[in-house]
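Input: structures, listed below.
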Structure I
Amino acid sequence: MTLLDSKNFCGKVRAHRVSPRPNGEFWQPVTDLKNNTVLYQWTQIASRLFANGSANYRIAGMYLEFENVASPGDAVSVPTFDRTRSISYYNDLAGSSNRDYLRVPLTGVQTLSEGADLTDNQLVFFARSSGTLGVHGKTFSDSSNSVIFGASLAAFPDNNDATQDLLFSSFYFSVSEQQPKLATSQVGIEWELTLQ
């Protein structure tokens with residue numbers, strides 16, 4: 001049995017509507033928790049953390065993939081992918097006329113215990129949309145009918161150099177759970193990782 005065995009390692013994702021409040025933000029869940037796919041690049045992240053404890057390889061943010069659809073309510077067609085996905089997929093979005101992604105830092109992390117006789121084996125990562133432009137310069141806004149339909153959990157070895165990013169896991173929402181950017185709020189993502 002290896003760490004990649006699904007009995008030992010799993011992750012779940014859900015979307016939130018993030019609204020401003022006088023003393024911070026209010027996160028309201030808008031989807032159920034859904035399974036994600038752990039990518040092969042996670043081994044690069046883990047080996048560098050296990051070998052030398054380099055904080056540069058900790059999970060530091062998320063990629064929030066969006067499409068600017070023609071009309072509000074239009075569904076986004078989700079691409080297929082497997083565990084070989086890397087940032088080259090996101091780099092290729094530069095050639096898309098309507099797809100891009102936000103590279104956002106984590107807004108918080110929780111460490112929990114899940115399961116009998118296990119301690120500090122569950123991590124919960126939070127991030128939210130921000131800004132008005134994707135990495136490749138496409139507008140992210142309610143007026144452009146931007147819809148977040150997928151995400152990836154990422155390590156940012158160099159915060160200022162996205163070419164060094166490593167993806168830990170990826171996920172896509174079903175059509176009914178894709179998240180439009182609203183004028184009054186941001187899209188938040190809650191991502192659980194459980195080691196057993």
Structure II
Amino acid sequence: MISKGLKPSNRSLRKVISSPCDAGDLQKALELSQEMRFRGWIHDSAIQTSIVESLLLCGKVQEAETFLDRMGEESLTPDTINYDYLIKFFCQHGRLDKAVHLMNTMLKKHNIPISTSYDFLIHGFCAQNKLDIALNFYSETLNWNLKPIIDTVEMLVHRFCHDGKTELAEQYLVDMTHAGETLSEKCIAL
């Protein structure tokens with residue numbers, strides 16, 4: 001169909017790309033993506049996620065980043081995009097800069113990430129001892145009326161204690177109990 005110059009529907013393109021990704025034939029998926037790029041066809045977020053997830057699962061983090069960057073540079077990203085799953089993957093690979101970039105891309109397209117995406121970033125920045133950045137994402141979570149998981153708040157409390165900011169830790173604990181949250185024994189022990 002493609003060789004005859006006919007453009008399949010976006011749903012068909014998703015199936016055509018996802019199938020080799022699911023089967024572990026990443027090379028075939030990349031070739032199909034290249035053909036789509038050559039024709040100027042938009043790669044929706046499901047197609048991008050399939051390819052990038054496959055690259056990440058193969059340990060090809062740099063290639064995954066390059067692929068996403070190329071999509072943006074060539075304007076092959078649709079208006080409605082969801083990178084929540086990829087934000088999680090990049091955080092798990094320690095690539096917080098790329099996860100933040102993906103989140104910003106979503107926000108520029110007026111797509112609000114889910115609270116889990118923020119949770120992963122907050123945990124990542126806490127793990128890198130970047131409490132100020134973690135707190136900025138925590139505030140942004142609350143500004144979007146999203147509710148972080150209890151582990152995220154406990155992670156922040158732990159970082160406050162570790163950094164000697166016990167008054168701030170106490171305030172967060174009080175806020176949590178007023179909000180009806182159940183604290184873990186680990187958090188209460190702090």
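The numbers here are math on the coordinates, done by the rules we state, and not lab data. Owing to the predicted nature of the structure, the values given are computational and were not obtained by experimental measurement. Cβ atoms are built from the backbone, for glycine too; each structure is taken alone.
Laid out as a table, the results:
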{"item": "Structure from which -21500 was derived, helix-only ellipticity at 222 nm (-39500 (n - 2.57) for each DSSP H run of 4 or more, over all residues; to 500), options I, II", "result": "II"}
{"item": "Structures I, II, by distance in nm of label points 7 Å out along Cα→Cβ at positions 14 and 46: label with the highest value", "result": "I"}
{"item": "Structures I, II, by Rg/Rh (Cα atoms, Kirkwood Rh): label with the highest value", "result": "II"}
{"item": "Entry that produces 0.8 once distance in nm of label points 7 Å out along Cα→Cβ at positions 134 and 158 is calculated, selected from I, II", "result": "II"}
{"item": "At a computed 12 (relative contact order in percent (Cα under 8 Å, 6 or more apart)), which of I, II", "result": "II"}
{"item": "If distance in nm of label points 7 Å out along Cα→Cβ at positions 142 and 166 is computed and equals 2.3, the structure in I, II", "result": "II"}
